[in-house]
Structure P
Amino acid sequence: MHTSQTSVQFFLDYLKFQKRYSQHTIISYENDLKDFFGFIEANYGTLSLTEISATLIRTWLANLKQNKIVPKSINRKISTLKSFFKYQLRNETIAVSPMATIVSLKVNKRLPSFIEEKDMDTLFQHVEFPDTWEGKTNRLMLQIFYQTGMRLSELINLKESQIDKGYSNLKVLGKRNKERIIPINNLLLYPILEYMNAKRNNIEIFDTEYLLINQKGKKLQPKYVYNKVKQYLGYVTTNERKSPHILRHSFATHLTNNGADINAVKELLGHSSLAATQIYTHNSIERLKDIHKKTHPKS
């Protein structure tokens with residue numbers, strides 16, 4: 001293995017064992033670094049890390065733009081390289097980071113898409129869920145997504161032991177094994193307890209660890225969850241995007257629209273910084289503008 005391959009492997013091991021990043025995140029870093037070093041080798045031959053300059057990196061970034069890679073994706077690749085070279089700097093593999101003068105591209109912020117409150121009401125009050133195990137599971141799955149804002153991976157891995165019925169909350173293990181507590185009301189707690197009870201009466205053999213299971217007693221698969229969310233949201237909205245993440249956006253947007261403190265929303269979503277949560281205030285501001293325009297006599 002030449003220098004870059006060895007350095008990349010050491011860096012990925014650091015992300016895995018010390019930073020404890022998820023497998024999904026590590027694969028993303030690995031792909032970005034493979035792309036970069038593949039480009040360097042194809043165009044300039046095998047270089048040591050000290051020979052990689054800001055000019056070479058800019059050439060790679062220009063190539064990405066030419067290939068119509070969107071700014072958001074390019075910025076992620078820039079972030080990967082910054083982390084990689086920062087790690088090399090700390091380990092004294094290099095004396096100066098070639099990323100010092102590289103700046104991220106400007107990205108037009110797109111407001112998060114969400115499902116209207118009235119449409120969510122229609123889903124739970126008027127859409128019929130079959131009186132089968134699958135129907136019960138799908139309904140509870142959608143309720144949990146909308147009433148907690150949890151991520152797809154968090155829902156699939158939600159265990160019965162994470163439900164505290166005494167304090168009416170869920171303990172969720174989020175990104176980088178960060179735990180957060182989400183309070184729930186009886187509108188969600190009772191269906192969860194009923195589901196747990198029904199599980200013991202209806203499913204002969206099941207994985208006792210996970211809350212949501214299929215008819216065979218196994219935990220749900222991501223593709224199944226994604227497809228079912230898409231199917232049921234299709235009954236109540238014409239919104240192009242119909243995914244578990246849209247329910248997370250809807251949870252956060254409806255909270256902020258109804259006056260929730262932004263710091264509270266941050267904690268509920270499990271965001272590490274407030275900047276990630278502030279996009280939801282834009283939806284609230286747009287809503288206020290709309291109300292003002294429609295109702296103020298001088299608008």
Structure Q
Amino acid sequence: MDYLIKALALNNQVRVYLVQNKEVVNEAIKRHDLWPSASSVLGKTLTMGLIMGAMLKGNEGITIKINGNGPLGNIIVDANAHGEVKGYVDHPHVSIVKNEGGFDDALAIGTDGYLDVIKDLKLKEPFTSSIALSGDLAYDFTYYFLESEQTRSALSLGILIDVDNTCKVSGGIIFQLLPNASDEVVDILERKLREIEPMSKMLQNYSIDEIIKILFDKDYIILDKLDVFFKCDCSKERFSRGLVTLGVDDLEELLHKDKQIETVCHFCQERYVFNEEEIENLIKEIKK
């Protein structure tokens with residue numbers, strides 16, 4: 001089961017988010033036919049989307065866009081406060097392995113570009129922040145929180161892609177120091193971070209409930225647990241509104257040429273076919 005934990009730890013001086021999201025990544029692999037490097041990078045970005053979405057409230061949403069001008073092209077993830085996430089890469093058939101083993105995320109992403117975070121807080125305009133990419137997603141997101149939100153953070157992301165190209169484990173953890181954090185708590189947290197095993201290894205052996213107990217013993221309070229899902233909000237109605245924006249001439253040309261229009265959602269690969277009658281109705285709607 002995929003889920004996320006929100007907690008306070010170390011005498012309520014550290015905010016903690018943990019997520020395990022293997023099934024979310026497997027759904028993305030299935031929908032987009034991802035090869036291993038694409039699975040690794042998109043999986044980690046989906047993990048961060050779920051964590052950052054959980055920091056929102058109500059109907060707020062967040063979009064993460066990564067483009068380092070590498071083979072994957074754009075990596076796009078949308079998430080909200082309800083545990084729902086979706087995402088895609090421009091080029092899903094990418095697999096780059098390091099000489100020493102493991103996938104080379106930095107080479108797949110590229111380092112000549114930016115990590116953009118767009119928050120829709122339901123205000124007049126979305127809030128956008130950009131960070132230059134280093135090739136290490138955990139470092140880049142840590143720097144984003146420090147630079148854009150003035151929050152000292154540390155995070156670990158973990159994913160394992162099995163030999164059959166399915167996701168074996170995926171998840172992440174982030175620690176954020178609250179303004180009241182003492183120097184002693186900072187020292188304790190730094191020691192724990194030095195001692196912690198890689199996230200991918202921990203997720204093979206423990207649930208996130210067990211991981212937070214291992215890390216903090218009894219010095220933590222769970223504030224909330226949230227089931228998380230790969231979920232897209234696309235629909236035929238939404239695509240029909242998009243087709244209307246093409247205008248009468250373009251729709252009539254498509255109708256004459258193919259007698260139907262097929263649309264595909266970037267985020268989930270769901271296909272919607274508009275037949276001749278439906279296209280004619282859209283043209284009538286525009287003319288009205």
Structure R
Amino acid sequence: MIRLENVRSRDAGDFQLEIPSLSIGPGLTLVTGRNGAGKSTLLRLLATAEEPESGRIVYREGTLAEALPRIRATLGYLPAELELYDHMTPSQFVRYMAELKGIEDPAHERLMLEELGLADVGSRRIAGLSQGQRQRTGIAQALLGFPDYLLLDEPLEGLDAMHRNRLARLLDGYAASRSVIVTTHELAAWQHADTILLLEEGRLLFAGSAYEWLRTAPLAVWSGLLPENEAHSLPEDAVLARKREDGQWRVRLAAEHPPAPGWQEESVTLEDAYQIRMLQRRRAAAG
């Protein structure tokens with residue numbers, strides 16, 4: 001369990017993250033929001049890479065002032081821009097990071113590479129790896145030692161569909177007994193989540209279970225077929241998806257009521273619930 005109490009942290013400029021109270025327990029927590037909402041700032045604070053300007057963060061081991069070394073020993077962290085050493089291979093880099101963490105088990109290091117699908121490129125220089133392979137190398141070092149708190153900033157960045165699915169399944173299983181906190185702007189990529197946090201301009205707009213996130217979405221989702229000449233007649237800001245189907249357009253729309261007879265209500269997804277909330281905020285801002 002991690003608990004934030006009256007935490008404030010100011011970035012460059014006027015941005016300030018403010019969280020009066022928040023508890024993060026075991027399971028998979030997704031932190032979402034628009035660019036600049038404060039997702040990476042929150043993760044840096046939780047990873048002890050930065051200290052809050054005011055307030056405190058309490059871990060099971062204690063506060064930063066009381067137990068910083070013990071807390072850091074329980075953390076695995078993938079920052080948004082992890083510095084990889086291009087002259088090293090993934091095997092060398094993971095071994096180097098393991099040594100920094102006091103882990104002396106070559107079998108464990110190999111396991112991390114295998115779990116992330118890097119065994120076949122483990123001896124190639126990082127400079128010659130693809131973006132996805134570099135990203136997976138960063139995730140492998142974060143997993144070293146099976147940390148109690150795993151903090152990943154946009155871990156899906158640069159990964160292809162296969163490795164995205166593989167990582168999502170891996171983290172879903174890992175979160176069964178630990179706290180996994182992931183920042184993401186792609187909720188559709190995650191099939192399972194225990195908790196959702198929504199940040200907007202440094203403020204926490206939602207913090208609750210995935211069930212509550214779906215249940216409290218302020219609009220329903222409707223699906224229907226439209227002919228070619230009517231496909232663009234609906235409010236564009238409410239259209240969640242549009243694709244061709246049998247010479248017509250299948251449209252998914254966020255609305256309080258079905259736009260026409262024959263439209264079917266669909267289950268709201270995590271991504272739908274996010275888009276609906278952003279739609280409501282845009283409309284409220286526009287008056």
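Quick note: the coordinates plus some simple rules give every number you see, no bench work behind them. Because the structure is a prediction, the values reported are computed rather than measured. Cβ atoms are built from the backbone, for glycine too; each structure is taken alone.
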- Message: If mean count of other Cβ atoms within 10 Å over residues 174-181 is calculated from each of P, Q, R, which structure is the one that comes out at 18.9?
- Response: R
- If helix-only ellipticity at 222 nm (-39500 (n - 2.57) for each DSSP H run of 4 or more, over all residues; to 500) comes out at -11500 when worked out from the coordinates, which of P, Q, R was used? Q
